[in-house]
Structure P
Amino acid sequence: MTGGGSGGHITPLLSLAQELKAQSPDCQIIYIGHKGDNFDTFEESSRNFDFTAFINAGKLRRYGTLRFHGLLHPDIFWKNLVDICRFPGSVMASVRILRKFKPQVVFSKGAYVALPVGIAARLLRIPIVTHDSDTVPGLANRIIGRWARLHATGMPKEFYDYPTDTTEYVGVPIDPRVQKVTPRLQSQYKKHFKLPVDSTVMLVSGGSSGSVQLNKLMTSIAPELLETNLSLRIVHIAGMENEKEVRQDYKRLPENFQKRVLLSGYTNDFYAAVGAADLVITRAGATTIAELAAAGKACIVVPSAHLTAGHQVKNARLLSQLDAAAVAPENVQPDELLVMISGLLNNDKRRFELARNLYSIAKPDASVDLARLLLNIAGG
């Protein structure tokens, strides 16, 4: 397995590895990641992997809002040039690793670390399976995909240009602890976080690394939200690098308001935070959306427009078309977001509609189906 750099690429690998071991306990799983990625921050990271290896993969920075002229920015240009020079070495390192372990199949979750591994697999004639979570395939998988035995997708086939006969819509592998949340189960999750069972819970999360923009939006409107919604509790996952700054912002609130905010930089119990929530404010990453869908949760998504190929914007557009989420623009102002949140907190019927529509597109068995496909290919 290869892919990484962000939680959106790594967490599906963890879920898939667990399911592979469940279906075939004797199979051996090797993870090839990028040196310095956040693989070790996941408690489950070593549980189902027999071996791990890390390479210096080069990254081509292509931020969505910069376009071509942005690539000529001195800081970006020189970083890209250095990483391009690293690329041949990362391919050779990948070849050495694959020769050592001789896998029957290479699974690419995408991101820049997957490209040298995919090229190495092609050179060694090892079957490749790719998986794209977003509606827009990443550059690495688009390149590797020309040699792939199978293209597994997180969204319906029509969003991709892959050959139909080698494309399989499986969904996005998610944490197996995520399940459809009933009122009784929601009460249990609230107790897990020591929140009042009769409280209204709003979860704020910008993904595994957090979102500075969402953090600032929420801390600016939190006072009014807490003042006008007396039963409201805010569970805010800010990202490990952002936690200190966000905590300082919340300390400016009156003490009685601070007691109604539960802040953390990261949690391994994200499934429980989702389960406890009545409303989720998040980015439009595919893995997060897949988990919210499987849990059946109403959400407001604020897509990040600067990410490569604007994939979050396109994810959000699909959700809007399906009436499966309330979508705010990237440049949403605090007062605009405040109105959206207040409207949904005070409208149980609308939250139910959004949650129902999002649940209708859930693929909770994605790991099961994808593991079966991989084992079939590995077995010839």
Structure Q
Amino acid sequence: MMHTGLVRRRRWRGVAAIAAATLLTVAAARAEEPIKVGLVAALSGGSAKSGEGITRGLTVAIDEINAAGGLLGGRKLELVRRDDESNPSKGQIAARELIDQEKVAVMFGGIDSPVALGIIPIATKAKVPFFSVWAAATPITRNGTNPNYIFRVSAVDALVDKALVQYASKTFGAKKLGLMLVNNPWGESNEQGLGAAAKEKGVAIAGVEKFEDRDVDMVAQLARLKAADADAVVLVANAAPGAQVMKSVQRIGWNVPVVSHWGISGGRFPELAGPGAQKVEFIQTYSFFGPQNPIGQKVLAELKAKYPDVKGPEDVVPPVGVANAYDAMHLVALAIAKAGSTDGDKLRQSLETIDRYEGLIKTYQRPFSPENHDALGENDYIMVHYVGDRIEPVKK
């Protein structure tokens, strides 16, 4: 007869073996489980090019990270997209869906500041980091929350406005600026920023005119600015209304310099504006034209290989969406690896302590801190214009 103790030991060993096998199976399954990253952006409508550019930047970065073995022991990144149709309410619904149903570790946002501002309370409550990779309204990151789960690799209106005023003054000798602003929180953000920048520069504001996103005639607003002797116009709009502004400029026969925020580059501006599109000079964070750093050479080659329509730098449209999203995704990957987790709070803290990243736009040194969640500064902007439907740097 087998001794009772021996039987117990064998049973224990059997249970231990089963438990060990179960743990290994769970670990293996965990390693195979993807890390989902969400994108809420305009994937249809007048600003759809912005969503496509962001998608391409994220996708190229994700492909690089996955090809290098993924994160957290081999887990691959997976992009899950939702179309906000440039509508804040739809953006909020999309964000909740990505958080509650898709269980994303991080979210990226699109071109529209009103949408990004609407997502802030949702991301904050869920403790899911949200990255703005285009929307530039100053309050997106400077939002008063503590802890702050909102980060940005993009322009910031307060800094862009300084750059636009300085450019209009230096390049065109502007002394009285006319402001043409979309009537939404993004326009409001820039109205404050442009007013402060003009005062600092000693430039007058000839007038401030507003328009709705769907307006098709801005003749009355522009006529008032012309009558007020504005010698340059600063435009803040996305592609469709921006095109209507330029058509209206032509209608009144006003040969005035126009400098613009970058919203016009997120859609079909050259097609919609006609010849007037070529007369606008606007801001970006990156250009694939000219000599490229090693990262730029690599990214352009990868874009050509993955997307048949990309034959050269002129086909990376809009470049800002691609470049900002690419760098943001790599910064997130660094933070996940450093945190050893996709936990939202740990990821937030990890992002705030990244030391260095050699990126596409620049080499980032401490891009974020608890006090600053904007990775790009006032020296990271360039001025560009349309040549046909290509976005090229301005040569002065």
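Things worth noting here:
- Structure (P, Q) behind the derived value 3.8 of distance in nm of label points 7 Å out along Cα→Cβ at positions 213 and 229: Q
- With mean count of other Cβ atoms within 10 Å over residues 133-140 derived as 26.5, matching label from P, Q: Q
- If semi-axes √(5λ) of the Cα gyration tensor in Å is computed and equals 47, 20, 18, the structure in P, Q: Q
FYI, it's all coordinate maths here, none of it is from the lab. Just so you know, these numbers come straight off a predicted model, no measurement behind them. Cβ atoms are built from the backbone, for glycine too; each structure is taken alone.
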